[in-house]
Structure P
Amino acid sequence: MDRTRKELRLAALELFASEGFDRVKAEDIAERAGVSRRTFFRYFETKEDVLYIGEHRFFDVFATTFLAFPASVSDVAAVCASFAALASRTERGRDALLLYRKAISSSAVLRGREQDHVRVDMDLVGRAIADRHHLAEPDDRCRLLAATALTTYRIAFDKWLDGPAHGDLAKVVVNEFALLAEVVQQGPSAGAPFSSD
């Protein structure tokens, strides 16, 4: 990502987090980044576009990593290892991710759009799983695994983001997937919210 694009993104995230997404205009972002309004629109069509830089690239790298695992590795283990492998890339952007989360929470419109992005992400993961099994389209098993895997990853991601600044995202991801495996294999422990007692 070039320097101007990075500066615009950081300016936008800071403004969205402090002022709220709905109150910030493209002109405000350009001014904060020290560029013209015209320069802003050379890089982004809308102020919302600033939020989603690199999202598809993340899932392209995820798919490449996931598909490189041999068939002897289970889908769940390959998904877990792929997300863990991407952790160092994610960790470098922690400060921006904290601002991003605050920006999203500032706007009902963005919270709705975030759900749209989650559905797209699930589709991308589901397609990678289908590709691993040489399916033309994701079937119900692919979609279920994609939804479960992304939910598990997002829980790990939120735990990491809420934790100490030097936290190890890969370790949190591995721990959450281990917990998922434990729950699936053994069921919830006695007295847990899902027990019938």
Structure Q
Amino acid sequence: MGLIQLLFRDPTAFLILSVPLLYSIIIHELAHGWIALRMGDMTAKWMGRLTFNPLRHLDPIGTLMLFIFGFGWAKPVPVNIGNMRNQRLGLVLTSAAGITANFIVAFISIFLLRLLQPDPAGTVATVLQVMAYINIILAAFNLIPIPPLDGSKILMGFLPSRIQELMARLEPFGFFIIIGLLYLGWLNPVIAFFKSVILGLIGVLLP
């Protein structure tokens, strides 16, 4: 059930869940900016994007997608790879940072859920379950190697410059490609595969 349906069914639960869900995508973008700063790029800091203030991050369409479909996005944190000391490494680490942040949030949520056993019920458990789910989905979705998703930029870090340029040219059309592929259902098995990988890794860390 999407959050829009939940709003009409249980407004209190909607308010409780909407905040952690919104901050899941904010943390994703903040992670990009934090790592970029560590790699020598201060663009995000100069533009005031290294903040937990949701008004500086939320994208209207991405937020609506989160509420309706369970995944979405915030306004991308500006990153200038040219300012980094090691541009290829910076591209890979900065792009992987958001996915890693979502993985960590999902891992912590599942770990805390286990502490609630054998009776994982109530508001806290519900929030943790949704937090784990949405962060796994966000990580899996962003691993897709289609520009402008993070997976494409991680891949670009290992490709020759000529191929990087071709992928960069695709980026302005990437949003429409992704929406079209989602509509056709062609990305569903890809997302499912990455979800299984993420869950498998969490299972290894939390046997």
Structure R
Amino acid sequence: MKGFCLPTSINGNPPVSDEYLPLYETLASLGGVLFFHPNNPAGASAMASRRLITLLGYLFDTTLLVAKLVYEGVLERLPNLRVVTSHLGGALPYLAGRLHRGYLDYAECKENITRSPTHYLRNLYTDSISFDRDAMLFAHRFFGEDRILYGTDYPFLLGTPQTIAEDVKALGLHEEAEAKVFYKNAMRLLGLSK
């Protein structure tokens, strides 16, 4: 087993409490991969109409989970934990500055970490699902070409593997960078190639 998937919310709470640490410690020690995918986001009742849970809620839940993993110190205590976020990292690339500012200005945002949240965010991996090419370009710049993985969200009902592939190709990356997104990063991350 190379890794597994956890939801971003379990019984209404992000899985960041101490009860999850043995799982994360084991994964980190084995070089496993932890993929987070949203399922039933916080505030779902306010997003019940117009498919807003799918369109917005999942991204918010991913963003909340990772912010808590950072500020609770999980990613600092386990620097070898390889985390993959879904949906181009939610809003993380765009809110990294706010998380950094919180670290600078609020004592409680420094309690469990010794570095800026941006440091931990840039060590994440993310899939390529966004449906917005400008957002993909920004995320590519934020995470770097070695940390974006081709993802399709298939068989869910938003986009297709083809539309995601077209978005990746439209980025105009050089051939090696595109190959990294499409398969080389995943192969390396899963230990299937060097």
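Every read-out reported here was derived from the displayed coordinates using simple, explicitly stated rules and does not represent laboratory data. Keep in mind that what you see is a predicted model, and the values were worked out from it rather than measured. Cβ atoms are built from the backbone, for glycine too; each structure is taken alone.
Taking percent of Cα pairs over 22 Å apart as the measure, the highest value among P, Q, R is held by P.
With respect to Cα Rg over 2.2 N^0.38 Å, for residues 27-138 alone, the largest value across structures P, Q, R is given by P. Of the structures labelled P, Q, R, one was used to calculate P(r) over Cα pairs in 10 Å bins from 0, in percent, for residues 115-154 alone, giving 29, 32, 21, 17, 2. Name it. Computed on structure Q. P, Q, R: which one has distance in nm of label points 7 Å out along Cα→Cβ at positions 123 and 147, as calculated, at 1.0? Value 1.0 for distance in nm of label points 7 Å out along Cα→Cβ at positions 123 and 147 corresponds to R out of P, Q, R.
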